[in-house]
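What follows draws every value from the coordinates through simple rules; no lab data is involved. Since this is a predicted model, take the numbers as computed values, not measurements. Cβ atoms are built from the backbone, for glycine too; each structure is taken alone.
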Structure P
């Protein structure tokens, strides 16, 4: 038999292990910090691994698919090494490797379709692993020498069954291990009841009478029927969490939702509802964000403010504008203009009309989302709203 093909399996298994561990790390990074930092694979809106890892497609049975990939590559490599070293039960072990590789190719086809045509993103790390799967399948196929007249070389009896059971046990134990590890990342998002009960309660709520302004910054599809609105304060720590954790869920539905941002600074200098000093730099940050919308790049500036939340000085806000390539003098005049202050006041008034008492306040189609911190709840609400809007 062609033993060199086994070394191809071993070599590409190592590549798969590396890729799956990188993907698993990024999956947990997004769970922990959202989109606060970009990975090296986040190149554009389309070439974007982060959006892929943040989607529901990144999980199977509640655990990251990339981790299952790690187990798959590790076991495939060990099977090939077993044959190379032990030289026993070669046909049976190779038959299992071939079937696993075939399954890997089929999964790759499905995942590639979902990524391009459903999520509308190209994940470079994922694509590299699809290539690894294809090469590994070809290598196992070559080793077995399968062909029209040689399918009998697949030995799927006797020792194949206990080996297959051992494979299932390995995947089961690996799934339990990563599931326990994942719990520490989800503590803050745990629910008192099931996701289904929370979603059912959400839809029993009355809807506010609220229509987003055409002047409000919007992300996603401006013509979408599902509307998400966030009232936020740039000096609020929990709003920073929202700034980087709403988008990972929303990115899966970017063509089916429109996401509006409203300023609601908890700062008495511009918000009459606030008594005493709370966030004394929030109004200034809101003015700067309003100007960023006029200068053409609200969302990047929005992210930059939150990343620098601990130092919201006037100098910082102007420096961020400079980094965007804007005329600093013109930007500063915009920040101090009565028109800008009026727009922020209009944002605050819009919040008062729907009884905003704290930030962040998140609405989906004018129903307040209580457990938006739980990605499964937020995603389920969006899916139901999208289904109802058809």
Structure Q
């Protein structure tokens, strides 16, 4: 059996890598699932070759295929299958349509694997970073039932809604981030060029400086003389925070902080609820078993506590409890509406439709909340920037008044 180099993550976000013997990629993923890990990368090349490409692999995550590109791929593939285009021919067309060079290469390899005799889900499983478990398992059920087109349409709807939701979040964050970035750049320029010149003037006139002005000069001197350590410390802090989030330890802490912060708590709960409901609805509609659906969905959520709740719910469902009963202990995460509507879905046998309706509702809630947040952030930023500018003006004007009064 070939010896695969792999990278895998568990539900807590902890990552591990190493070598493992397996028959093929699917067997490797199965072995890791037994250890409660999900395969995210695999390669059967030698250790020496892996070492040569180590630096590239560190940054490979920066060049992931966008959801928009995958969405077009899914929609177009569903359309071609509906019209009776054979898979190899469909993939030739998809290769020409793909814009990203990396995505073109992935589609080519998927096409080659299909020609060798692999099913569509098996061929896609070699690229878990581009086509995650949600994608693979939904297609696997479609292949078993002879409804690949329906599975692709379900995936396309789910991805489109998820894309729209994330776009709304990004749009809401653009304005405050741009204002903060511009404010930071202006602040650095003031401390680096304006404040030192004023300091020279005040020293020549031997002005008695107030505490605020001394504070400004101290920070200006520190930034100019210790610029390299300051930049280095910033990069180290970013690296530590990033690694902490990757390994799941920092993620748990930040998730807790978000859930106890009034405004952020509602946004986080609504976003995670909307994503959970949308993905579960898609998986249930595709016919994926509920226990496996819960585990797959947990890996797609951003909040540590939402992830953990679905894993625990999967364990309780495995022991015989209903899904709605398994979630009742997490009333602090899920609203009474979600719990009651899931019960209704179980009683009527329309769980997938109920979850989809709930997902629509929560996506609208997220949109409304983000709009309100934008209207709140704008005056807060104006006041904060005004306070900073006011402090700077007072710090510089007080000594200038002292000079003019003494002339």
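As an exercise: relative contact order in percent (Cα under 8 Å, 6 or more apart), calculated from one structure in P, Q, equals 16. Which structure is it? It was calculated from structure Q. Hey, helix-only ellipticity at 222 nm (-39500 (n - 2.57) for each DSSP H run of 4 or more, over all residues; to 500) derived from one of P, Q reads -19000; which structure? Structure P accounts for this read-out. When Rg and Dmax of the Cα atoms in Å is computed for each of P, Q, which one produces 27.2, 92? It traces back to Q. A value of 4.5 was derived for distance in nm of label points 7 Å out along Cα→Cβ at positions 138 and 202; which structure in P, Q was it taken from? Of the structures listed, the value fits P. Given 12, 23, 16, 12, 11, 9, 8, 6, 2 as the derived value for P(r) over Cα pairs in 10 Å bins from 0, in percent, for residues 106-209 alone, which of the supplied structures P, Q does it correspond to? Source structure: Q.
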